[in-house]
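Computed from the coordinates by the stated procedures, all read-outs in this text should not be read as laboratory data. These numbers were taken from a predicted model, which means no experiment stands behind them. Cβ atoms are built from the backbone, for glycine too; each structure is taken alone.
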Structure I
Amino acid sequence: MAHTHDHEIVSIYPFSDEEVDQLMNNSNECVLMWSTKDGWPVGVTHAFLWHEGKIWVTFAVHRHRAAAIRRDNRVSVNVSSGGYPAGASADLPTGAITFKGTGEFFEDDATKQWFYTALSKKLNPDSAEGEEFFTNLLDSPLRVMLAITPVKKIMYNGKKAQAHMAGVIPEEELGERLPVDEERMNQERAKRGLPPR
């Protein structure tokens, strides 16, 4: 079936691997999501690092999320271009990615040292004083690092979507329609007496 400009079909707007790296290296915040013991989904905004294909965040070990993720390490992380710092290049990709992944905790001094330094530099690229202040702020005996290994990406490439809706992008630059926008959408359309797309 040919691609359409239907706003209900969004799986055709993925990022390239290069765009994923650009988004992840330039956005300063993410939302980490997990499930509580009674099944409630919860999310908290974190500063983060994208390092060797993993998402790294930190928080104090006594937070509820630490116990919840130790109990069930399946988490999701959402990162959007809304987390770019002021003055970010207009050439950067826009949109968002939600990662499904598994979390692993680290508390060793070597991991703390590189993580504190790297995150502080990311958030204070033009201020040695700000970098030092943030490093000292992070340095706590109760702090743990969580590394999330992605197992699935749900992507929305805003620039690609805008270009498609404006009719200025070749069809071959679009992604394939995923089953949610092929099978499930048309099942729901059929229930409502609508023609398939």
Structure II
Amino acid sequence: MKHLLLVLLTLCASLSVRADELQSILQMLAARPLVRAEFSQEKTLPALKKPLHSEGQLVFAGKEGVLMFIRKPVAAQLAITPNVLLQKTARTQTRLRLDQSPYGAAAGIFSQLMSGDAKKLQSSFHVEALEKNGITWTLHLRPRDNRLQKLFRKLRISGDAYLRELHISDTSGGETLMRLTEHSSLPASLTDNERELLKLAH
């Protein structure tokens, strides 16, 4: 009985430490109100011989949302707020509530990561493992949300003071790897174009 109690107490302590570490990581990501980074993404699909490549710039604008300026393969702009996904091209504009589509829910991953709120992230994902070495960390997540379960099998996210890499394994056998580089907090405020894009998504 004493041995069982010791095991339970050790397990509870371990879970508490992991929860504290997760909260610490998310708060570190959310500490800067505005971060820009270049992204490069490779998506492999079982039916395709070559991976699909895209690149552009990501803008993390704190609680206001996340912006993606895609340069390749085609120019497009995306705004992701806590409730809305907006996609804009030279000819079209699509506005979608995140709770109306599994793809909208998927787009919300960035917002959840940058929210600084561990409970918000854990409402959508099980944290299967958390590896930490100094300031460097890696999260292994599995979807909890039914909509996300239709799209993803698991996610691996890594970084330090900044988000550095996002690896997604989807249910169709595809893999997506996004790398973020050249992080900067300058300019320190949103441009007029960035503000207008976020405004359209609210």
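General observations
- Among I, II, which structure scores highest (criterion: Cα Rg over 2.2 N^0.38 Å): I
- For 25, 11, 9 (semi-axes √(5λ) of the Cα gyration tensor in Å, for residues 94-141 alone, calculated) the corresponding structure among I, II: II
- When relative contact order in percent (Cα under 8 Å, 6 or more apart) is computed across structures I, II, the figure 22 traces back to II.
- Origin of the derived value 5.3 (mean projected area of the Cα convex hull in nm², for residues 46-109 alone; candidates I, II): II
- Top of I, II by distance in nm of label points 7 Å out along Cα→Cβ at positions 30 and 158, largest first: II
- Structure from which 2.9 was derived, distance in nm of label points 7 Å out along Cα→Cβ at positions 166 and 182, options I, II: I
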